[in-house]
Structure 1
Amino acid sequence: MISQDEISALGLPAFEPGSVWLAGAGPGDPGLLTLLALHALRSADVVVYDALVNQPILDLVRPGCDVEYAGKRGGKPSAKQRDISLRLVSLAREGRRVLRLKGGDPFVFGRGGEEALALVRANVPFRVVPGISAGIGGLAYAGIPITHRDINHAVTFLTGHDSSGLVPDAVNWAAVAEASPVIVMYMAIKHLGPITDRLMQCGRSPEEPLAVVSNASLPSQRVLVTCLRTAAKDVAESGIEPPAMVVVGRAVLLRAALDWLGAAEGKEMLPDPLGQGSDWATG
């Protein structure tokens, strides 16, 4: 464990009373916290945390720190966004060091931008502490790199539902299907059937690889590898549940060689997952 003295030696910024830090906790593994996020946990007077922040991370708060839950989970009773923002303002105006702790990165489908704007309007000073997004770090724990020079030079991140809870019509599905070799989707399990149908209708191959990564980076992580055509059915039959990331594209094939967690447990790795010959990785 890194000591407070070691954190101080790094010259990290002071967490001032009356301010709010919007911090990302990463995809789940406490080891993926940034030093600045750990510093915030050790300095805060109150932590307002989301549903995707797990207990081992909350256990890092300093003694005497108040901890408040303000999570949102689809289909379950949740705090209203306006009430959360007002609570942050109220706590800061009490002169407290307020840490708003979110899973992943606060500015990646995390409503951190909305909360930051509320703080600006209330004239409350704030700092953003980026975190490792599940769409990058979580997939890395599944052995799926979202970029690879033999596969793609672009990647698209999108959300599987809009503010109303429906498949987002604002997404140009035709453009995404045509232009993005790899598609990474947050919160897409609920509408996976309609989403995969749209992608296939827009030209993606029904046999294109698709992976679902649930509880990414945690001991309970599960990975399901399937294809667009059968993804919705396979997910339903597997019982895999949110929180989960969905990735579409040939990058999924690399898991056969790069599942480093599986390798640590004795899983045999496929040295040529793309079928490009024995020297494909050395060109």
Structure 2
Amino acid sequence: MVQSKNVLKLVERYSVTDGKSFRLKDYPTVDDSGIDLSREIAKDGLRSGVESLASLQDRLSAQDRWGVLTIFQAMDAAGKDGTIKHVFSGLNPQGTSVESFKQPTVLELDHDFLWRHALHLPQRGRIGIHNRSWYEEVLVLRVHPELLEKQRIPPELLGKKIFDERLEDIAAFERYLGRQGIVVLKIFLHMSKGEQRRRFLSRIDEPEKNWKFSATDIAERAHWDAYHRAYEKAIRATATPASPWFVVPADDKSVTRLIVVAAMVKALMALKLEYPKPTEAQMAALQEARETLEG
């Protein structure tokens, strides 16, 4: 069992709340917290975290004041799908929404870059999970700027600082959401290039995983360094106490999942969620109902 103080230590090690001096090289792809995280201990901690998250979600729904948006970003094969599957396995589906963002459609390209994501923001009392997000606009497009042409933006607005401007817009939007009671947590699953190679080979060698592999995965792997520079710029520009990043080591999936569930539990506990207390009139109505049922 991972002790509570160690869980907090684990979350703090990988959280980024001030991006000004952030450097991706300061964050490992294998846990270096010094905490004993054998696979069995990590799995036990995950089970406990899943139970705590389910209890917190129930209070989040009952209180109906806060919403929580969790964003997942990562290089291919870093384990976003598996992390979402395991960490949120105990949640009530009625209070949860999961959106996976692929290449934008023609309709989406005819709107501003935040539009399609804003359509899927969680309501109060719900947990929203976005597999990829508005950060693709400053990651994929920074690496492949030719894709900007598809967005049909007026040429005079496509200056050299467009990605810095988009990061300003994202930071402002996340600040706005926070002021509306939507907590935004951003998870970057930080995997090594060697581990990605191993997982790609596994997808090729194991027939049941063939469907996961795409030739474009190899093409994007060639831009590894460019993507990491883009991630560093994005985290540096948008990490705040109200909307933190968690740069989670992703080479060991069991440790990854433990850190993510711990970050979620810590964030929800900070909201001081409580079941609504009935008013005197409601208590009187409850008593009347009891008397009717018992009579």
Structure 3
Amino acid sequence: MATETTFPGSTAIVTGAASGIGRALATALVERGAHVVLADIDDVGVKAAAEELAGRGGKVTPVVLDVTDAAAFAALVAQAADESGRVDLLFNNAGIGVGGPVRDMTTAHFDRVIDVNLRGVVHGVMAAYPRMCDQGSGHIVNTASLAGLISSPMLTPYGAAKHAVVGLSTSLRAEAAAHGVRVSVICPGVIDTPLLDKGNPADLPGGVEFPNGRKLLTKSIGRAYPADLLARDVLDGVRRNRAFIVTPRHARMAWRIHRAAPELFQRGLPAGLRRITRLLSD
């Protein structure tokens, strides 16, 4: 069971903080005494989150940020560092879901998810990592997914980007250790957030049938895990400097099975997908 972790006086930046995992992480950090910069492209949502968290422990600062804008991300990190003297924690959490049959997609579907889910993480790393190296400390925590560790049919663009985030994180972790900087990657299973109920971004080309994300994932992996419990697990993993933070139990089990017998796991996917498709159509 995770132990209580405190971050008094730490400065943390959380992207995608207006809802879902980001909001849960921001809440947990504030309640543990951190100064949290809540960053999100959703102006109304991030301000509402900041109002809700005010007075619950640490300081909160809402900022509107599009993570695909490298210059804006760099400016945010610079401002946080100037105001606090340092940046201790960066949670690269902002992300979107893109799914459906690849045969019906265009490159625009891949471009969008790569821009947000991968380049958004790269922009955060490039903004904060050099500063953390100069400080001789800091922790970068990148949100990937169980889809970044195992195959995820019907979520191919999402899975591709999340696999890249895992590779980025583990490779950077090896380099960063020499500078006193830590890097972890979060690979959660099915988490109960609004993302489960969203389809593809509305401005992408039509004709792509995105299955009910909540039903697809819960039937294939397991029951949705509350975001506040995920945040608890993540902060415990940060305290322990875990390279991989894989939670909840259903995600760890799937990952272990995949590592133990990857070929067998892969061979079972087509039949499993057909079964789940039939269940979704009922």
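No value in this document is a laboratory result; all are computed from the given coordinates. What you are looking at is a predicted structure, and each value in this text was computed from that prediction instead of being measured. Cβ atoms are built from the backbone, for glycine too; each structure is taken alone.
Who wins on distance in nm of label points 7 Å out along Cα→Cβ at positions 68 and 172 among 1, 2, 3, i.e. which is largest?
Values: 1: 4.1; 2: 3.0; 3: 2.0.
When distance in nm of label points 7 Å out along Cα→Cβ at positions 68 and 172 is calculated for 1, 2, 3, structure 1 comes out on top.
1, 2, 3: which one has Cα extents along the principal axes in Å, for residues 36-131 alone, as calculated, at 49, 36, 18? Mind dumping the intermediate values first?
Values: 1: 32, 29, 22; 2: 49, 36, 18; 3: 49, 32, 17.
Comparing all candidates, it corresponds to 2.
Using mean projected area of the Cα convex hull in nm² as the calculated read-out, with 14.6 as its value, let me know the right label among 1, 2, 3. Could the numbers behind the result be given before it?
Values: 1: 16.9; 2: 19.9; 3: 14.6.
Among 1, 2, 3, the structure yielding 14.6 for mean projected area of the Cα convex hull in nm² is 3.
Computing distance in nm of label points 7 Å out along Cα→Cβ at positions 44 and 260 gives 4.8 for which of 1, 2, 3?
Values: 1: 2.8; 2: 2.3; 3: 4.8.
Computing distance in nm of label points 7 Å out along Cα→Cβ at positions 44 and 260 on every structure in 1, 2, 3 gives 4.8 only for 3.
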